[in-house]
Structure P
Amino acid sequence: MKNTFEFKLPHFPTDIFEFENNIFSGKSTLKQNGVIVEQSKERGKPFLIKRVNDEIVEAFPKMNIPDISAQVLSIDGKRCVMAAQLKWYEYIIGALSFLSFFSVGGIGIIVGSTATIINYNFFRQNTSPIHKYLKVFGVNVICLVLYLIAVSLKMNQ
C-alpha cells in the first residue's frame, strides 16, 4: 500500500513534487516535475534536489507526529509539509477502525492501523466530501465486520 502526495515547496516555487512511500516497506520516492530525484545513501537518506543553477539541496524525509500517514521534508532545518492537514474530526473518524481492534490483539491492531491510514488517505483526496465520507464509512464498516468475526472466533475457542 502506497501513500502518494503531490505538493509544492517554498524553496522551489515553479516545481511540482510528488512523494510516494510504501507503508509496509518504508521505501520512498520523490519526483521533481515527473523526474525521480536521487536519494543519498548517507545517514537520514536525504533526497538530492537540484535547483535551476544545478546546486544540490538535501531534503530529509521525516515522520510527522501525530499524523504518521503524511511525512514532511526537512530542508535547511525547515519542515515542509507534503500533505494537507486533516481537520480534528477527520482524525477521529479515520481512527475509529483502529480503536475497535484493541480488544482483539496484534492482528486487530495491524488491520485497524492499516484501515486508519487508508481513511486518512481518502480524506486527502481531491474528491467531493460526500465521496470521501462514503469511502471512509465503507472502510469502517468492513473493519467492524472483521472485528465481529474476530471476536466470535475468539469466543468460540
Structure Q
Amino acid sequence: MPKKSGDAAVLILALHLYLGPRTSASSAFISTHAITDILSIGSTPPTTVSGVTYHRLALADDVGASLDTVSAANAIITSVAQTQAQRILVHCSAAVSRSPTIVAAYLMSKHDMSSRSALHIIVTARPAVCPNADFVAQLKSLENVLRGECSLDMDVLSAKKTDRVAG
C-alpha cells in the first residue's frame, strides 16, 4: 500500500531540522536522511534505530496543555543537534498540532522569527499543519514575550489548507 503524502517528514531548516508524523520515524527515513536525534512529542516512535538518540516529551493535544517546559526543552535539544552538525526529526502522532507548535516555538526563540513567519514556513512545508487554538494563543504569548508585539491577528488557523499556506 503506498504511503499517503501526509506520512512524509519535511525539512524545515536546511540539513538540520525535520518535522513529521510518527510514521516518518522509520528506519528507512532515518538512514536516508542521516537523522541522529528524534524528539517524540507525546508519542513513541514506531521503531528504534541503533545509533540514534531518542528524546520524548509528554504533551497532550488538549486545551490547557502548557508549552512552557516543552518548548524550552525542545530549544535545548535542537540547539545541541545543530551545533554538533546533527539532524533531528521532531514528530508527534500526525504532525498537525503538537510537533509543529514545538518547532514554531523553537524557530521563534532560537531564530528570531515572528509567530507568523515561523508558522508560514512550517505550513508551507507541510500544509496539513493546524495547531489547536490554545497552542496558537501560547505562540502569540511567546512572541509578545520575545518581541514585545504579536504578528498573528488570528486566534485559529484557517480550516482551509490553501488559506493556511497563503500566510
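Computed from the coordinates by the stated procedures, all read-outs in this text should not be read as laboratory data. On a predicted model such as this, the values are computed, not experimentally measured, just so you know. Cβ atoms are built from the backbone, for glycine too; each structure is taken alone.
For the reader, a short list of remarks on this structure follows.
- Per distance in nm of label points 7 Å out along Cα→Cβ at positions 99 and 115, the highest-valued of structures P, Q: Q
- Of the structures P, Q, the one that 3.2 was derived from, the read-out being distance in nm of label points 7 Å out along Cα→Cβ at positions 35 and 131: P
- Among candidates P, Q, the computation of relative contact order in percent (Cα under 8 Å, 6 or more apart) that gave 13 used structure P.
- Winner on distance in nm of label points 7 Å out along Cα→Cβ at positions 51 and 75 once structures P, Q are ranked, highest first: Q
- Origin of the derived value 1, 9, 20, 23, 22, 14, 7, 3, 0, 0 (P(r) over Cα pairs in 5 Å bins from 0, in percent; candidates P, Q): Q
- Highest-scoring label, criterion being distance in nm of label points 7 Å out along Cα→Cβ at positions 27 and 123, among P, Q: Q
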